[in-house]
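For reference, the structures are reproduced in the following blocks.
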Structure P
């Protein structure tokens, strides 16, 4: 993506994530171009990218709108995330260094700080940075790309639509730390178990799928 288009992508993406453009809202290429002070061509290109990423829905020759998702959709995405992140942990233990893991632990610190400060935006950004950062240690370009796209879509759903989320206990607040600590101890199965439990709980998946899927 050209740098100018990247900037435009970031601007439109932020409009969606912030709720300025709301789920289900119809969009106009012409109106967006006028508001952002650009021509329709780059706007059209960015909207096609956002359609592929699932943030908008493009209906050719009809209309386009900001995407809408149900709680069931989010749970299905949560299942995909468990599968990908389990692989991330296993590959990160093979390829990642102690320094890499300690850097992720600092990201986990920022998640806790954002949660305690009640900063939802920073919490979302830090959480995404942690999970995508874990995938990057896999050195698998496809896994990294899928995790980046999946994390962006999940952030969009959680930040723009009501989703039941309880205030975490002290133990849950430090689950990201617990994953990294297990990895620093080279305890792969413990790290996978903690991560899976963290995601099962967050996406309310308990009892919805056979337990054998999470081994």
Structure Q
């Protein structure tokens, strides 16, 4: 009986501590705004910003973002989107591209994970999907980034959000997405688009720590 009372008291104390911590204002990490993302990333040069409709922005609920086209030296284009969420406690959470793209008419036809070697000591696992709309095809790479952690899985991203909320009192996170067009419907164009997307990701990744706090 005494053991049960002690355990009950411990549970109540732990719950009270968690509630008190959760009710505290979240830590606001210091970072640079995404609008200051360099106009030159590796060998890629910014061409123009991609305007996002205000209605779409309301749905996304991001606190900061960049949406911009970059061109390689041989004029192959990559669309970069990074959406940062300061807090995910109040209902604004990261939207998976797998949920958003079908609403825009893009049909995901392939999905898998790939590992990108950034350098000799760093590799990241990301999502790779192929989307099709009519005769247009695109290769998409995306991942979730928070507190220096790179996650491909939507489910693990949610789990880590809960864990970090409890341990660090932080729920800030970001979606990083890169899209390259496969100009024709053959497999060769798909492989080429993936090659360019990976090249851009490798140039981009070292810069992200300035904008996405660890």
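Tabulated results
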item: Structure with the greatest value (metric volume of the Cα convex hull per residue in Å³, for residues 27-106 alone, set P, Q); result: P
item: Parent structure of the calculated result 0.85, given that FRET efficiency 1/(1 + (r/R0)^6) of positions 35 and 155 (r between Cβ atoms, R0 = 30 Å, to 0.05) is the read-out and P, Q the choices; result: P
item: At a computed -9500 (helix-only ellipticity at 222 nm (-39500 (n - 2.57) for each DSSP H run of 4 or more, over all residues; to 500)), which of P, Q; result: Q
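We did not get these values from a lab; they are worked out from the coordinates using the rules stated. Everything quoted here is computed from the prediction, not taken from an experiment. Cβ atoms are built from the backbone, for glycine too; each structure is taken alone.
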